[in-house]
Every structure is written in structure tokens, then in C-alpha cells.
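Values quoted throughout were computed directly from the atomic coordinates according to the rules given, and no laboratory measurement underlies them. Model, not experiment: these values are computed from the prediction. Cβ atoms are built from the backbone, for glycine too; each structure is taken alone.
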Structure 1
Amino acid sequence: MSGGPADGLVLVAGAGPGVGLATARAFASHGHPVGLVARDEQRLAGNAEELRAGGAVADYALADVRDDAAFAAAVASLTARHGPVVVLAFTPLPDVALIQPVVQTTPDHIAGALALGVTAAVRAAQAVLPGMLERGAGTLLFTTGSAAVAPSPDRAASAVANAAESVYVRLLHEAVAAYGITVAQLVIVGAVGPGRKHEPAAVAERLWQLHAESGEVLSVLQ
């Protein structure tokens with residue numbers, strides 16, 4: 001397993017109640033402490049408490065993944081309490097208000113989508129990469145929607161941001177694979193949620209497999 005010891009911290013950035021929480025639960029079931037980072041403190045506290053009730057070592061720190069100072073402080077706080085990050089799971093939900101047909105898509109729509117899907121992904125990776133490179137182990141996991149492989153003119157901002165994130169992930173993989181670091185992107189085709197096409201637990205299990213098996217850089221969950 002390239003991600004390091006089972007007691008290393010798993011950082012879930014953009015930890016929502018669906019895939020983010022399910023990912024934390026999946027990694028916790030394999031013995032990892034988990035740290036949740038998102039904007040909603042009430043939800044974060046509730047999710048951490050739910051994980052702890054299930055036997056996990058779980059903590060959280062409040063930050064918007066688009067905010068440099070806040071995100072850096074969140075990572076510093078969690079690592080001070082739980083040790084270095086061995087797995088990053090970048091799982092923020094897209095801002096649906098930015099998703100418009102291409103002819104109605106404005107520069108602000110594109111800038112907003114890139115800020116959340118690309119700039120924040122780079123920010124999250126940069127926050128944990130130095131330690132991973134020093135240790136020669138780690139895993140960086142990124143989730144996106146189907147626009148990464150099937151762009152639609154009806155969802156232009158997602159298509160642009162997902163494509164850019166895919167390029168970043170592949171370049172990052174090429175740069176750090178020789179140092180023992182796994183980089184992988186999971187593209188989820190279809191709706192995610194209880195009773196929908198993809199259960200959050202199934203998505204989380206695929207993320208665990210990408211960490212544990214160090215397979216393809218880009219995987220598609222149909």
C-alpha cells in the first residue's frame with residue numbers, strides 16, 4: 001500500500017455529508033484517523049461525532065477550501081493533533097449556481113468553477129505534498145463528475161473545470177509517482193446519494209481501492 005501506515009491521518013477536504021463522510025467512514029474502518037475540513041461547523045461537528053460513535057478516531061477543522069489562510073490553518077491544526085497526512089481525499093461538491101449552458105456561461109461562472117475544482121485542488125495537494133515527498137509515501141485522491149470524460153454544452157463550467165482538474169491530476173502523477181506517491185482521480189457518472197445511481201459508500205469503497213491498489217490515474221465509476 002503506497003499510502004503509508006494505517007494510523008496515518010486521512011484528510012477529507014470539502015467533506016460533505018455524502019461522499020466526504022462516506023470516505024471518512026471507509027478509511028476509518030481500515031484503522032485510519034480521519035480529519036474533516038469544510039465550511040459548515042455544525043455539520044462537521046455532527047459528522048465527526050457520528051464517526052466517533054462508530055469507533056473511529058475523527059476530528060474536524062473549519063475552512064473553505066478556496067481560502068488559503070483558513071485551509072492552511074485547518075491542516076496545521078489537524079496534523080498537530082493527529083500527525084502527518086498520508087491520504088488526501090479532495091471531495092467538494094460543485095456549486096450548481098455556476099453550471100449554465102455554454103452560451104449563458106460568464107467569466108465569473110468559469111472563474112468560480114476553477115476556484116473550487118482546480119485552484120482549491122492544487123491548494124489541498126500543496127498543503128500535504130511536502131510531507132509525503134519527505135516520507136516517500138502518500139495518496140492524493142480527487143473526485144469529479146462526468147464532465148471530466150463527457151463534457152456537455154449544457155454544463156459548461158463543470159466541463160472546463162473538470163478538464164483542467166484532470167490535466168492537473170495527470171501531471172501531478174507524472175511528477176510524484178517515482179517518489180512513492182499515488183495520485184488518482186475518480187470520475188463519477190450519474191447522481192450520488194442514498195437510493196440514487198451511486199451510493200456514497202460505493203464511491204468511498206472505490207476511493208479506498210484506488211489508495212490500496214495504486215491503479216489507474218483516472219478511473220470512471222459508471
Structure 2
Amino acid sequence: MSTILITGANRGIGLSLVKLYLERGDTVIGVCRSASDELNQSGAEVITGVDVSQGADIEQLKAELGDRTIDVLINNAGILRKSSLDQPDYAQIRAQFEVNAIGPLRVVAALRQNLKRGSKIGLITSRMGSIEDNDSGSSYGYRMSKSALNAAGKSLSVDLKDDGIAVALLHPGWVNTEMVNYNGLIEPEEAAAGLAARIDALSMENTGGFWHSNGDRLPW
């Protein structure tokens with residue numbers, strides 16, 4: 001039985017990951033700003049009041065965990081705000097960087113001592129962060145923040161290699177959640193199953209890779 005910590009656990013992909021790992025018999029810690037009834041009733045340990053963009057909140061999370069070991073750390077919390085070249089919203093672009101790129105780095109840095117040799121880190125990114133794959137433009141803040149997360153994840157895979165901690169950058173697919181106004185192509189349960197499979201397959205041999213939840217390697 002492993003201990004799994006998931007940020008952004010109150011709904012969507014995060015909540016589906018919570019349920020999946022609980023069904024597998026793991027101990028699950030669901031972290032979020034405010035819990036949903038479904039998360040509270042899931043059987044997971046719930047830590048609320050954590051905005052990953054806020055240093056004080058991350059310190060609170062660190063204090064609540066104490067010296068507990070985390071086997072799998074899934075940085076899932078993220079936001080999507082639309083912006084175009086005609087109407088750039090720079091405040092929203094900055095907000096997406098804080099949550100999508102800097103937030104996961106804050107979490108990993110703060111909880112590094114809770115990770116051990118053999119622990120794994122899953123960073124939920126997006127193929128919209130791929131520069132090579134971008135053929136539709138726009139979505140500046142989201143694309144830029146996910147590209148930055150990819151860069152951070154690659155660096156983490158290098159810096160944590162000697163500690164025996166593997167890192168994966170994972171695109172869940174276009175998932176039918178509130179974030180995309182329920183216009184997705186796959187359900188959160190399917191995305192969660194694919195993400196968990198990629199984390200299961202993660203090792204020190206393939207650390208630092210960028211994958212679709214279906215197993216495809218994605219271009220940078």
C-alpha cells in the first residue's frame with residue numbers, strides 16, 4: 001500500500017485520481033483550496049485551505065504532513081483562463097504562471113523531505129505546453145505556463161535523479177471537466193486510469209519524459 005498525495009483533488013481529474021487510488025487500496029491525501037462533498041465522502045484524508053500559488057499555504061501543508069513519507073506526489077492543481085492577442089489579460093496570464101508552473105515547484109520543493117528513494121512525482125501538464133505541437137495559437141497564459149511547467153519538470157528529473165526520485169510530465173487528454181466547460185473528449189475516469197498507468201510505468205530509466213495519458217510520447 002502506497003501513500004498518494006494529490007493536489008486539486010476536489011473535482012474533475014483530481015477527484016477521479018483520488019477514487020482510483022482508494023479503490024487500489026492506497027492511502028490518499030487529497031489537497032485543495034476547499035473540499036467538495038464528494039471528496040469529503042470519498043474516504044481520503046483531506047487537507048483544505050491550500051492554494052498552491054501561496055507560499056504560506058504550502059508551509060501549512062508541509063506542517064500538517066510532518067515527516068510522513070509520500071510515495072506518489074501528483075501535482076494536479078491548475079487553472080485555465082482564455083486570452084487572445086486582441087484581448088490579452090496580463091493579470092490572468094500571471095495567475096496561470098503562479099498556479100500552473102510555480103505552484104507545482106513550490107509543492108515539490110516544500111515536500112522534498114517527505115519523498116524517499118523510489119518515490120514518484122507526476123506533474124499534470126498539457127500538450128498545449130508543447131511548442132512543436134502548437135498549430136492553433138492563442139491561449140497565451142495557459143500555453144506559456146504549461147511550457148514553463150515542462151521546463152521545471154525536466155529540471156526536477158535531473159536534480160532528483162541522484163535521490164532516486166522519478167518525474168513524469170503528463171497530459172491527461174482533452175477531459176470533460178468544468179475547466180473546459182464540459183466540452184472534453186474523454187471522461188475524468190478514463191484520464192485518471194491513463195495517468196495512473198503512466199505513473200506505474202515511471203522509472204529512473206524514463207524519468208523526465210512528456211507523455212499523453214494514452215502512453216504516447218509528446219514533442220516538446
For -10500 (helix-only ellipticity at 222 nm (-39500 (n - 2.57) for each DSSP H run of 4 or more, over all residues; to 500), calculated) the corresponding structure among 1, 2: 2
Comparison of 1, 2 by mean count of other Cβ atoms within 10 Å over residues 16-23 - largest value held by: 1
Using distance in nm of label points 7 Å out along Cα→Cβ at positions 88 and 104 as the calculated read-out, with 2.4 as its value, let me know the right label among 1, 2. 2
So relative contact order in percent (Cα under 8 Å, 6 or more apart), computed for just one structure, reads 23; which one of 1, 2 is that? 1
Which structure, out of 1, 2, was distance in nm of label points 7 Å out along Cα→Cβ at positions 64 and 136 derived from, given a value of 4.1? 1
